[in-house]
Structure 1
Amino acid sequence: MKIDTISGVSRTHFSSDVTTELNGKEVSLLGWVQEIRDLGGIRFIILQDRTGTIQITIPRKKVGNDVLSKSDFVQKRYSINVKGIVKETKMSSRGFEVIPNEIKILGTAETQLPLDITGKTPANIEARLDARSLDLCLEQNVAIFTIQHHAVEAIRNFLFKEGFLEVHTPRIIASATEGGAELFAVDYFGEEAFLAQSPQLYKEQLVMSLEKVFEVGPFFRAEDSHTRRHLSEFISVDVEQAFSDSIGVMKLLENVIEQVCCNVNNKCKRELEILNNTLEIPPIPFKRLTYDQVLHDLKEEGIKIDWGEDIPTEALRVLGKLYPEFYFITEWPSNSKAFYIKPYSGAPEKCEGFDLMWKWIELVSGGSRIARKELLIERLKQKELDPESFRHHLKAFDYGMPPHAGWAIGLERLTMMLTGKKNIREVSLYPRDRMRLTP
């Protein structure tokens, strides 16, 4: 079988663009064969592109020999070009079909595919990830990453409107951002270097010049955990703002989340339907719970946590049932947060850090940052970190560091919330964790 050339081939419509209003008009479609049904006198091809599917109907007695010949060769996942006439019909779920007058085969596929591309026969997550490039072709996965795209679009557009500049900080660093644990070491021309855990120190330095910055990019943590919400490589959306504090950036964060939900609701109705997920626009402001209030609420539920301890997953699940929506946890113990989070001046055992929770999952962590060099050195020592390892960062505090604050969103966790997915690996294109380095 000869593969057709792409020369002269063009798309006039995506599948979602075709409606009954085009009845009698010619369209040129590009996509992949999802299903083939042969009923003897008539053959149906379900063509898939990134926007959905469309029915191609081939009545043997009404199409040319070249079309019949090409349709005889077509198999699942072949990439093809179909030129044909839109025809209204009650036999199609969308009320129309396309009768082809030309089919071009642009790419072939194996006869035996490792996954059912219709999604009717589900496979386990490991089998799906082993054949990830094919798995991503399923409508559900196209829907997930279309939603993720529009979430990032909303974040960027809102932050641009608010005067933030997008920046790009290094991924290869000489020392830890938040301590020596959870670092991936790399050979950097004979010297030991590390993959960045976060852009935290760089974005703090950048507020001295650019004032309001954000970054969307991959970061790396060698976490030993193997859970449904942790990745070794993840996408972080980081924001830092000069002349602000935790209260100011919490308000900014509420608006960002609201904009994300509005944008996804407006632009991804079909994708949300495919995922059977309903996305509500959260009312703002979000509820604010102090760490002390959370401990009290959990104690009422029979869960006792000593003051100063982190809140374990089991307790967070209970908290999520008490507060099944977005809420902040504020006024954390200073020893539970990173060294750069500012302690309250009148109560240094507590800090101006916060987490934004959705049900029981932490989506965002942030807070006011320490802007005084002496206090930052003190906090580094309290965390048993060597100030000398942070000397380049500490120099910036000699040059007029302003009060500042910020936060970081885990994009995959945000996507879990938007799509209703329970496993973070489903919302990462090619997930990396302790157990997986391929494909």
Structure 2
Amino acid sequence: MNIKKDKKRTTVGFIALGCPKNMVDSERMLALIAQAGLVITQDTDNADVIVINTCGFIAPAKDEALDAINLAVRQKQKGKVRKVIVAGCLAQRMGKNLLNENPGIDAILGLQQRDNIPDIIKSTLTTDKTITAVSPNPHIPYDDRTRLRITPPHWAYLRISEGCNKKCSFCTIPSIRGKSRSKPSSLILAEARQLVASGAVELNIIAQDITAYGHDLKAKDALPQLLTELAKTPRLRWLRLLYLYPTGITERLIETVADSDKILPYFDIPLQHINPQILKAMRRPHSKDKIRRLIETLRTKIPDCVLRTTFIVGFPGETDARFNELLEFINWARFDNLGCFTFYPEQGTPAADLPRQIPDRIKKHRLEKLMLAQQQIAFDKNKSRIGSTLTCLVDSIEKNHATKARFFGQAPDIDPLCIIRDCNACPGSFINAKVTGSKNYDLLCRQI
């Protein structure tokens, strides 16, 4: 986005942090800012107003947000910036307490103020008082249509619901984003058409738990029905499902994916752990046996499916034996892609007050051990793909003439890539490529 600074109008520098849901909020705010006649600039160090859309899920995200806020306030103190506005999850979570972290903030906006961002920007310029607008989230989902997209033109995130009704003991999301609220399917389909019209050939379906879609609307099989309708969108090639709660993956959903040539056989299923005692302490309803059966069912009914998951290590009460049980399960399941983070005792969550907290050094050791085990699995899977032909979506052309692309088993921003030499296709194009080798987690390919 190369918009030059116009000295006659207010310039706004925007810093987008956090998860894909937060990115959608950022894109919506950027569109509203532009529509209001404000000038968006990439030069955040010298903008009239800096807006920071924050994440506040876990400690590292909070630290990243506070670093960005402190940097912006320092620019304000130097006279290079007039106002600093903090929005998003951390603003929703901390409210006025953010001023204790940095009193130089000019406005603190909760999530429900997202669509009021242009008016709030203008208000900060007419007062020296700090504006605080944080209140409980509404009972209706956000309308995300008309966004100034941060993602490349050929792919986008499509949010189908907001909030979460789950009560995981470690998670702050329900307290930040509220209860689960499904968008009407007509609104989702309209947004999908708008995104495809703007150039997207891949839509990544997101929510805190997409398998909960329609539950608040008392609709049966709402997600499979929605996906079937979305797949009818002209010029759309790929539909990817992110954040599938394991107990919500139904036989109907599996069949819908298996029968579609647009809904990718990519299952992102955050499991968090596998030991029964840890799962109970996490307030996760699935069991080890049910998860094993789910994985076997997916690989039986969709043999080429790709499975991704996330785990937490160092949860209170995780003994060596319980951690080793998790390692054994990973070696059995052989996930295609896996993310892991150490447990953070987030204030206000039940898990923060559990006994038998694990020392940081043990958490870090277990994280390293787990990721080394997964590394070997990933490398073995890459080796097994050598000689195969993949349909890849081109993401970018690098200066060294190496093209970055993805096959269906690689989600944008979170998974490894296909690196294709001497590719003559443009970003957004689909090409056939033969896997010739691998480098670390990435596949090396040549166009055919």
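With helix-only ellipticity at 222 nm (-39500 (n - 2.57) for each DSSP H run of 4 or more, over all residues; to 500) coming out at -8000, pick the structure among 1, 2 it was computed from.
1
Out of 1, 2, which structure matches 21.5 when mean count of other Cβ atoms within 10 Å over residues 17-24 is calculated?
This value belongs to structure 2.
Upon calculation of Rg and Dmax of the Cα atoms in Å, for residues 217-344 alone from the atomic coordinates, which of the structures 1, 2 produces 16.0, 52?
2
When mean projected area of the Cα convex hull in nm², for residues 137-264 alone is calculated, the result is 10.2; to which of the structures 1, 2 does this value belong?
1
Of the structures labelled 1, 2, one was used to calculate distance in nm of label points 7 Å out along Cα→Cβ at positions 161 and 209, giving 2.9. Name it.
It was calculated from structure 1.
Can you tell which of 1, 2 yields 1.9 when distance in nm of label points 7 Å out along Cα→Cβ at positions 145 and 361 is derived from it?
Answer for the origin of the read-out: 1.
For distance in nm of label points 7 Å out along Cα→Cβ at positions 129 and 385, which of 1, 2 scores largest?
Top value of distance in nm of label points 7 Å out along Cα→Cβ at positions 129 and 385, among 1, 2, belongs to structure 2.
Which one of 1, 2 has Kirkwood radius over Cα pairs in Å, as calculated from the coordinates, equal to 23.4?
Only structure 2 yields this read-out.
If we compute FRET efficiency 1/(1 + (r/R0)^6) of positions 105 and 425 (r between Cβ atoms, R0 = 41 Å, to 0.05) for structures 1, 2, which one ends up with the highest value?
Result for FRET efficiency 1/(1 + (r/R0)^6) of positions 105 and 425 (r between Cβ atoms, R0 = 41 Å, to 0.05) over 1, 2: largest is 1.
Hey, relative contact order in percent (Cα under 8 Å, 6 or more apart) derived from one of 1, 2 reads 13; which structure?
1
Coordinate-derived values only; no laboratory data. Only a predicted model underlies this, so the values are computations on that prediction, with no experimental measurement involved. Cβ atoms are built from the backbone, for glycine too; each structure is taken alone.
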